[in-house]
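K.L.:
Listed after this line are the structures, all set down as structure tokens.
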Structure 1
């Protein structure tokens, strides 16, 4: 009986997950759903060259960590306590940063992230703004620490 209960519970959970994902596919692009379910570049970075944490107006917090070599972002990761669209936006923002120059990444705006994600419903667009603002501020942190290396030692 206990084995049967577990099987029924597992089946119910699987059905609920499938229903949630199917509902998301009706609302969001496949790119958003994919990045929500399989985020890229997620995690903290040890001793980043640039980092920023911002709490958005909805209460979600996003952190972006950058590793920069010769003016080019060679690695970018993020963390968020937010919803699926925050996860998707953070994943996209970091992907858009990796391999590009600092100057080029400063141009990654809310609109660029929205375009790359295939859009978001109006009530979720703030997640793309949160990701672009956090990315921009992490770059500013990197530039500040490059000018004054002592600031980096106090941050970590």
Structure 2
């Protein structure tokens, strides 16, 4: 049986002596749940923040009100600030963040249901990726979690421009 994405990420983090923090919105703790399902994850997982409301993003993750007003919670700018905020607040080497519209409601013409941004912050820089999923709420959350772990794998494998 092949290793799950979170097991692959964990193995690479452990090998390199790196720590991980999470900042989640639409996934509601799904990433943290999957990370902590891996035995030994305490060796690399520092912790995570589920910041659903704007006030939580500002108060816990240092996202600025200006960013939220100008771009909304589901944006490149916000997920980068979320990831950076989690990395700094939790003292981790890298952090990943997720913010999206899981559905079935909440979509807008320029941000339909399924729109999701994933941010990555490391000591080397910050990056973000956008996706538009077409599943139901549970599927969109699962797709987002998979994409977040894949982003980490890509970074750890040298496939993210540094």
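K.L.:
-18000 is what came out when helix-only ellipticity at 222 nm (-39500 (n - 2.57) for each DSSP H run of 4 or more, over all residues; to 500) was calculated for one structure; which of 1, 2 is it?
P.N.:
It traces back to 1.
K.L.:
Among the shown structures 1, 2, from which was the value 18.2, 67 of Rg and Dmax of the Cα atoms in Å calculated?
P.N.:
Details: 1: 18.2, 67; 2: 14.6, 47.
Among 1, 2, the structure yielding 18.2, 67 for Rg and Dmax of the Cα atoms in Å is 1.
K.L.:
From 1, 2, which structure was mean count of other Cβ atoms within 10 Å over residues 9-16 = 10.0 calculated on?
P.N.:
1
All of the numbers you see were taken from the coordinates with simple rules; none came from a lab. Everything numeric in this text was worked out from a predicted model, so none of it was measured. Cβ atoms are built from the backbone, for glycine too; each structure is taken alone.
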